[in-house]
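In what follows, structures are represented as structure tokens.
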Structure I
Amino acid sequence: MTSPAALFQGQTPLAVRMRPVSLDEVAGQGHLLRPGSPLVALADPDASTRTVSVILWGPPGTGKTTLAQAIARTSGRRFVELSAVTAGVRDVREVMQEAMTQRDLYGASTILFLDEIHRFTKAQQDALLPGVENGWVILIAATTENPSFSVISPLLSRSLLLTLQPLTDDDLGSLIDRAVADPRGLDGAVALTPEARAALVQLASGDARRALTSLEAAASMVGESDDEVPAITAEQVAQAVDRALLRYDKQGDEHYDVISAFIKSIRGSDVDAAMHYLARMIEAGEDARFIARRLVISAAEDIGLADPQALQIAVAAADAVAFIGMPEGRIPLAEATAYLATTAKSNAAYTAIDAAIADVRRGGFGRVPPHLRDAHYPGAKRLGHGKGYVYPHDLDVGVASQQYLPDELRGRTYYSPTGRGVERDIAARLEKIRKILGDGGTGGR
């Protein structure tokens, strides 16, 4: 029996062969392909006068090129593709001129697909404006970076900005199944074990192109077999892509166990262990935004005021991940992880708010002292509001010896800073403040 690998030798890549010929075949992006949506309307051959341009923003492998080609094929328009990596202003102007000629002589409408538009300079993007504004071309531009920062405002204002999402596991599974059975794909020459299918979905991390490339590589590992339809195994998938298969269910125990170990390693100041668990999550295709959110929580819960900069770094990492996406997002995630793991730790602010909330839930609140109440409305002074209040800025020390807590909680202490990091200085300063406040503030109960 001929091996499956021999059947596919010399063919174009599987990802190319399986490229959808219509919007109905596109995997995922259901939020952009509802009836009546701009992309569906643009693909309608009976609405050839539509000239709206769009900018597609999303991670690699989510279908930006596929959507552009499917729209052109379905609508019957000319399709011209340029890459911002290799094209210049002259190339853009030549496309515009040819599009005008095709429109005027033959009534043909042109779709210009510009990949990686964020790599175009301002001058190069300016060259697109006349064609977009006058409807010489319908621009479909693709970018993996936030267009608000990488595309000039005049072009943004003349285009619809549509955001593509990483493919779900179900989307990827359906795509893999279709590629195995479709005559354009593997044409049923191989099958997949459930474990191999799950491994391909996991390794793809929301990227359709990666899923198909990995499937093709795994199919090439299948040798001659006595089975009528030989099956690709998980071991062959791992061997083909040269990646260990992690046991990691995004909705199961492994997901919770690894993130728990990650946070506890940061809390325990073991930067190497924290980096290990971060790598496991990244390789398993964990949502980078989820990891970033956990870092922000860790910075507030476990580090707090021992190092106030930790929260800023964690938030900056979360913003960076949202801005640049993956795989580059792994770098700010690693930077934040290393900083949080190695800096001073304190949960004093965390325990302080929980203790204060516990008192309030037990009914420990009472009325606000009269001198602290709002005294800015008519009649407030007659009620004694604000009477006796001392403005701290009028004092050299900046702290007034007056009561702030309600009577029922006088002397209650919630925040007890540690002697670690910045909290060491806070503790010394707070000791002086509380002496000035006296029993009216916190007497250390």
Structure II
Amino acid sequence: MDVLKIRGGKPLQGHISASGAKNAMTKLLVASLLSDKKCTFHNVPNIGDVEITVNLCREIGSEVQWDKKNRTLEIVTHELKTSYVPQRYSGSNRIPILMIGALLGRTDEDIIVPTIGGDQIGTRPVDLHIHALQKLGARIEYRDMKKEGAYFAQAHQGLKGTIISFSYPSVGATENTILAAVRAKGITVIKNAAIEPEIIDLILFLQKLGANIMVDVDRTICIQYADQFHEVEHTVMADRNEVASYAMVAISTKGRVFIEGAEHFHMIAFLNKLREIGGGFHIKKTGIEFYYHQPLKGGLHLETDVHPGFMTDWQQPFVVLLTQAQGSSVIHETVYENRFGYTQTLRDMGADIELFTQCLGGKHCRFASSNHHHSIVVKGPTPLHAKDISIPDLRAGFAYVIAALLATDESAISNVEYLDRGYDDFMHKLTLLGADLTRVSLPKGKTKASLHTIVDKALTAP
């Protein structure tokens, strides 16, 4: 187990570069499986989820050359050696389910993938995935296997284009359907599709590969059948989650950080809310500079939503930012039903946060009649105190890092591996900005001692 030891109270300042997007790169690797041509990617983030996806692709026959130093990756899948994704990938991340869409048009064999995984932030139903793929002509069923289940899929008669309407613009279901539709005879129309920047990046890659895909203004995506493919060279878009996270590090600690490669167009909803509370930013030719220049003011009403709304992954660190703003603010989470579990730790650190099961907002919400805590009121400013913290998921993990950077004493944060999944070189970047932090690897085993005591012993051991 690795632990971060963070001493807060310092403004963070400096210059860092945005890494490639986790939520783009992992899907691009899967998309490369559609053809037997070489695909070369630049600005590839060195993170856990990419590592898992690379191993998954190698498992089924991909040849991968990954130059982590230069952030370049080449992948080619001349032929599939198997269409079975082993059970050990069950729950590892959300990528295995996307293998179905990518492989249906590549093989006549049965495709077997393990159950979906990822952070524990709410249910991730795959009914939209399955319904869409079935409409394209696939046969899919769930079967129990050993301790975990798996999805069995095949399209022995081939895939055929059709019209698919989603009840909710799911990112994963949209991606899966696009991947399958590229190899479906005729034209496929997806209505109420997700249109996140990462999906547009995927579409740009597929167009280079040989697909014809059109995106209309009313969330409609049209895909034509393709069977002629080309070698591709593609630069992965900047990670807008990472950019927002470091932006909030800068402003909450009363510092100033320039993020090279941050893309204005992808950050519009975030920047609007940042400006509403008094956060400073300058859009420059090569990136965005974020800075603190005045006391932050609350009174904000924020509702998470699908793109182009305020991204759900921005919500957790933004809550930490609001603990430093004067007044009360309301956040209504409409994407995941279990995304406020992390707030108890912030409350233990001194934050004034109250949870509600009601919808505190005007947006249509799938959780209106449920009993989930999916709205909160945050009051500030409140000083935060150091604490031993266990990270429950990726985005909550970075929110805890920001909280620890605000605390005046020393915090110990465990389950750092969650951060490795999605934040490229985060230790180096935080250190560049002046953060006082140390990473310690602890021996396995249970102990009654506090996490802080264990870390101190590890640091002083010969």
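Among the shown structures I, II, from which was the value 12 of relative contact order in percent (Cα under 8 Å, 6 or more apart) calculated?
Answer for the origin of the read-out: I.
When FRET efficiency 1/(1 + (r/R0)^6) of positions 213 and 261 (r between Cβ atoms, R0 = 25 Å, to 0.05) is compared over structures I, II, which one is greatest?
II
If you work out mean count of other Cβ atoms within 10 Å over residues 21-28 for I, II, which one comes out largest?
With respect to mean count of other Cβ atoms within 10 Å over residues 21-28, the highest-scoring structure among I, II is II.
Here distance in nm of label points 7 Å out along Cα→Cβ at positions 85 and 221 was calculated and came to 2.7; which of the structures I, II was it taken from?
Only one of I, II returns 2.7 for distance in nm of label points 7 Å out along Cα→Cβ at positions 85 and 221, namely I.
Quick check: 1.37 is what I get for Cα Rg over 2.2 N^0.38 Å, calculated from one of I, II. Which structure matches?
Details: I: 1.37; II: 0.99.
It traces back to I.
The value -8500 for helix-only ellipticity at 222 nm (-39500 (n - 2.57) for each DSSP H run of 4 or more, over all residues; to 500) was derived from one model only; which of I, II is it? Could you put the intermediate results ahead of the total?
Working: I: -13500; II: -8500.
Only one of I, II returns -8500 for helix-only ellipticity at 222 nm (-39500 (n - 2.57) for each DSSP H run of 4 or more, over all residues; to 500), namely II.
One of I, II was used to compute distance in nm of label points 7 Å out along Cα→Cβ at positions 69 and 357, and the result was 5.2. Which label is that?
This figure was derived from I.
Every number here is computed from the coordinates shown, using simple stated rules; none is lab data. Predicted model, so just to flag it, every value in this text is computed and none were measured. Cβ atoms are built from the backbone, for glycine too; each structure is taken alone.
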